[in-house]
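Next up: some structures, all given as structure tokens.
Derivation of every value follows stated rules applied to the coordinates shown; laboratory data play no part. None of these values were measured; they are calculated from a predicted model. Cβ atoms are built from the backbone, for glycine too; each structure is taken alone.
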Structure 1
Amino acid sequence: MKLRSLSIPYVGWMALFVVAPVIIILVYALTNSAGALTFGNFSKMGDYLSVFIRSFLLAAISTVLCLAVGYPVAYILSRERPRIQRVLLMLIMLPMWMNFLLRTYAWMSILENTGLLNRFLALIGLPTVNIINTNGAVVIGMVYNFLPFMILPVYSVIVKIDRSLIEAAQDLGAGSVSVFRKVIFPLSLPGILSGITMVFVPAVSTFVISQLLGGGGNMLLGDLIEMQFLGSSYNPHLGSAIALVMMIVVMICMWLMNKFGAGEEQAVLL
């Protein structure tokens, strides 16, 4: 009984700052400005279908790119000596100590038409590129800001793989490619799924990156929700409905990834 009482502050904190806001969002999503029950807020979301498609598409592209870059980095990092691992991990986490907004502003100075990238291209005689205020710039900002969230979980899983399993596979005649395909990669799936979740969820709901690097012309769901609560199109009921649908879609994606991961782990054990 005493041990249960220790959880009361945590339960109260969660109820106040997690459960209560979700309930408020649910109430706003299912009511109109007069307080009457309605589902009209959800029907209005059809006008913003392109924003939903763009948000999930850019988040998916960013997640795939983070996985393509982050997995090799995590794998190479796990094979280094412990001292080198600590140094490299510090370098990976170092940008995360800087304010998120400042990191995004830095990319503005790099990608803008008179920025560092175009100055360098002009210096070496190559044509300049127009990246700022495009979807490509938004993807670059997402990959840069969320890449550590892919590297760290994958690395933490790979580094804990029992070396005797790899040695056993090699003793049985498996080459480097076979060892990676049949031992290392399947055992690293929990880290991959965790990294995908940690990248996809903030990427699909971001709004600072799209505002600064997308120029406001490439609206994402985060921008749309902010506009309903703080912008000129003030409609908290519609904003709550959009936030609720996005929350449900993200939870479904996470559930599917967890189901896939559980199935793969069982296959490896068999």
Structure 2
Amino acid sequence: MEENEKKVFETVSYIRERIIEKPDIAIILGSGLGGLAYEIQNRVEIPYDEVPNFKNSLVEGHEGKLIIGKIYDKNVIAMQGRIHFYEGYSMQDIAFPIRVFALLGVEVLIVTNAAGGIDPRLSPGSLMMITDHINMSLQSPLTGKNSDTFGPRFPAINGVYDKGLMTIAKSVASEMNINLHEGVYAFMPGPQYETDAEIKMLKILGADAVGMSTVPEVIAAAHSGIKVLGISCIANAAWREGAMATHNEVLENASKVEKDFVTLVMDTIRKIPIENKG
């Protein structure tokens, strides 16, 4: 067994000792979106620095806790904050929690982020469901020796954002009168925000929003056969030429849409069918 596999099994064992039921759904909460964690009932909170082999983020807006409990009748495990490639972590480090989720029996990953809007229709404070992505980092968490424990050497990534989950989310948004846009998310490694020329390039390539996370986690989920739903909170107008984005602006705009975001995610979770209960 490879060293990374051993670490995954060690972490899984630690978490299983602290929960009664397997988690059905995993949630990764992006910058400024951690408030959803407080809606989880019967929750167990574990700081990342207490979880064997977990890495911690030092970025503002990322609490650094695992929250395990229930949303409606679903067992959930939420990451209140994530680590990033720009912090110096490897792609394998970023994928590590997804490997843990896979062995815990998670069937669905809801991945969220704060992103810059490339399409002018995406104003700060709006929500976008991710229909596809562009990996501008040209890096993959699957680089290196493949682990058959998690998935095949050459996994298909087309269609990784599950159409059934997207249909549920659109239905919930319509019922709750939430304006949910749809679009393609581009992953840039950061930590600097994009230049005007880079935004123009991304628009030509077909991107509607851009951010510094999510894609490595989604690739790892696809490798392990976990269904994915992605939601971006548009936190700055990257399309506006000469705009000077700041992290404070990102957090402020994420907080403005947090109520709609929490409603959308929770009611989507309520409607997600779980195939392998127990």
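Here are a few things to note about the model shown:
- Looking at mean count of other Cβ atoms within 10 Å over residues 82-89 over structures 1, 2, structure 2 comes out largest.
- Top of 1, 2 by distance in nm of label points 7 Å out along Cα→Cβ at positions 74 and 90, largest first: 2
- Ranking 1, 2 by FRET efficiency 1/(1 + (r/R0)^6) of positions 178 and 210 (r between Cβ atoms, R0 = 35 Å, to 0.05), the structure that comes out highest: 2
- When mean count of other Cβ atoms within 10 Å over residues 154-161 is computed for each of 1, 2, the largest belongs to: 1
- For the structures shown (1, 2), mean count of other Cβ atoms within 10 Å over residues 114-121 is largest in 2.
- With helix-only ellipticity at 222 nm (-39500 (n - 2.57) for each DSSP H run of 4 or more, over all residues; to 500) derived as -21500, matching label from 1, 2: 1
- In this comparison of 1, 2, the computed figure 117 for volume of the Cα convex hull per residue in Å³ is attributed to 2.
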